[in-house]
Structure 1
Amino acid sequence: MALHYIRQGSGPALLLVHGIGGSWRSWNPILHALAAEHDVVAVDLPGHGASPPLAGPHTIATLADALTDFLTEHNLLGIDAVGSSMGARLVLELARRGGVLGAVVSLDPGGFWAGWEVPFFYHSVAVSQQLVTALQPIMPALMDSALGRTALLPQFSARPWALAAEHAQNEMYSMAHTPVFDELLDALAHGQVQPPAPAGSITAPLVIGWGRQDRVCLPEQAERALAKFPDARLYWFANCGHFPQWDQPAEAARLILATLRRQLFRDEDIAQHARQPAPTQAKPVAAIAAALAVAAVGSWLLWRRRAVAGR
């Protein structure tokens, strides 16, 4: 099938794979930094953005097949790749298969939850998507406000007030307008468990990055990801939620570029936290009040939509 994609920059080719409910625009915070050194190919996964859904089921396996077909069609087999969330799981799966990708950076991959973490992931993300969908009529105004972003996005970002309003609005629109969201969410939570890649089977650089404040894929899951991908190097992002490219874009770009250069690097040189100003946080009481107000409005809009649909 034909996947929609954009291509920017020059240099060695680099594939960017977004997460569930995202699009190629999910990479906007770091796109220009990566395109300064690479020929960046950012795709819309099937059923996301401007790409049509698959004819059959949407699972990690079928999305991985679709990406492999895309790379084959465009003479890009062996391309270096970066994935985020579900896309991070996809690039790990393609690295495991062999012969598809080169160097890989996997940012907060999904699929390494266990026990109570499975329903926590499934229901928390499902409720968030329903709320975002219900709030679409007022979403531009919410995302234009630091308080609105703080109220609505703490599950996904450790620093939601600092996100660019336009980027946050793009992400919330895409999340609400992904027709395969429910199917993929169920497949992620309850579908096939990620097969392991035995030690020594992945010879190209492989780095797994994880946000210390990830509230979608909890930090404890990083140990399980490493157990299944022992050839990987783990990198921790401080002051960072589920999307390093949102919360720590400069740091995320440094990690990606250092990995793709295939040179040894020290974590402290990537982090450079001492040089970053401390973030200004929204007042807790105001943020809590705003979150309650947003939840109340979203619940009412969702009830109203269901009531109208039931007539």
Structure 2
Amino acid sequence: MNTTVTANGTKRVIDGVERVFYDGYWIKAYEPPADSLRMKRQLIEGLTRRLFNHVEHGINIPGRRLAETRASYNAEQDPDRKRVKGAMLAGALFNRATDIFTKLMEMQELGIEIQTDNALMRECGFCLQEALNLGKLVRHRSGEEGIDELWGEPFRAFSIPIEAFYDSRYIKISQTLRDIDRIGGVMVETFAGSRFFEGIEDPTLRFTEAAKVKCETLRTDPAIFDVWADFAVAAERLASVTPRLAGATAPEDLQLAVDGMNLIVQGRDLVSYITRARVPMPKSTREYVERCEYWRSGLCLRLHPSPVAP
């Protein structure tokens, strides 16, 4: 038998759109910008804004307050407060690195050549590395888990060519698309066969397909207006599904229906989180799958109750 294996990084025009293949997915491809200090600065600034848009509130500390943020973190003894202050320190380090890069760019525009071994360049790298380590303390805005990948992106953008950074993003997008498919598959498997949520398959799959298109589409793409509208409407329609309660009079049935609806909304939210962040959330995904399995076991018990011993 002749089998052709498509190599990661293969590019192909599909339906008029250039796409790149990674781990089973043909992802919309974009031409990377020129590999210059100016473009790296813009990329890192964009990644920094993106990071703070997805993490918990209150940690976007200006870089100029790095010393006092570190002093407060070092002096803290309470473990929970120290985690929060560590997250704040990560934010300050992140912003300090961006501050340094901005000033280096301004110097370059004045004709001053900046070598890669420049002391400020090294300091920028140190700040990003420490922020990456402390980023493990930071939680997503949902409060469910951290997104370590977002902290690592600016450091990668700082340390490797822009084209290589773009390639690494395609790998993360393929992993995100895989998890979107996984969550959608679990939702369909869990709810489509139940009497409470007949017909849930279509809005679920429409939502996950819209989510995958949103995940691969840059905000600067002219298509984003239609892509975001499709995604938002699909999310609203999925959350508007209501359970069918005809004949469900037992308290256990009503509770199953309520819990199932809550799980559908949670699945919708989880897919939305990872779609917007464009990175997987493995802990949240694993826990969501476990909750779905628990709900399904409760449904099976209602449909096939164990015989009562005489």
Structure 3
Amino acid sequence: MSDNAKQIDLVIVTGLSGAGKTVAIQSFEDLGYFTIDNMPPALVPKFLELVENNEENNKVALVVDMRSRYFFKEVSSILDKIEANDAINLRILFLDATDGELVSRYKETRRSHPLSPDGRVLDGIALERELLAPLKSLSQNVVDTTELTPRQLRQTISEQFYGQKNEHNFRIEVMSFGFKYGLPIDADLVFDVRFLPNPYYKPKLRNKTGLDKEVEDYVMQHKESEDFYSHLLGLLQPILPGYRKEGKAVLTIAVGCTGGQHRSVAFAHRLAKDLSNDYSVNESHRDKNRRKESVNRS
């Protein structure tokens, strides 16, 4: 492999039905992997060719089910070719669980086993376990999910494939918005700054936004603004580690004023800047420029 060749991190996710493959593939998506569920083995080589020619994607996770001996022979040959490619770093994640736990999960969801749709779930599990035994022996990462909650499985995957605990894969979205345009439906925490003095009523500031220094200075020069910001930061700092510890990938904090142009923008911008000292933070301003499209006051 040349020094300029693209290195692809490929994870094949497989294992017993009901052992947690859906949770696993969602976890890889949270870790920044490009993910595909139920990829037919025959399509894997062609897909990898596309990935090699794409500059953006270098982390890929695929769920591949092998529910027949033919599929295993096919995937075995494919894996040999992948491992011979120096540009691809392959790891196989095999998810397992006890028969009793798998039966319990199927009863809970009232689903039939894919290998025994008209018979006993236990028979389907036994057949699938037999078919997957050779692949399990090839897997670098085998995880028994019997005693794991979905959150614990996500954390285990993060530790094994991200190299750090899941709590480090935590991002904060700080956004501003205008109440008159509706609450952001994806917000986890919402704070209202409409009680603060409004720069809209200052002609020199009316057409500016909270990202302009003049507006930010005007908003923050009032004692009630500084007091509120101090209390807001003091509220958030102790609780954010709890969200991270519980495995939440993204926490959205929304700050709103009437039109989302001045006060909320200034507060969200300052908050994002302060929180970025300790966390990965993305800042956005949903309604910052919407007043230009309306004659209503912001």
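Each value in this text was obtained by applying a stated rule to the coordinates, not by laboratory testing. Quantities reported herein were computed from a predicted structural model and do not represent experimental measurements. Cβ atoms are built from the backbone, for glycine too; each structure is taken alone.
One table, with the values for the structure above:
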quantity	calculated
Among 1, 2, 3, structure where distance in nm of label points 7 Å out along Cα→Cβ at positions 156 and 196 as derived comes to 3.9	2
Distance in nm of label points 7 Å out along Cα→Cβ at positions 124 and 220 derived as 1.2 - corresponding label from 1, 2, 3	1
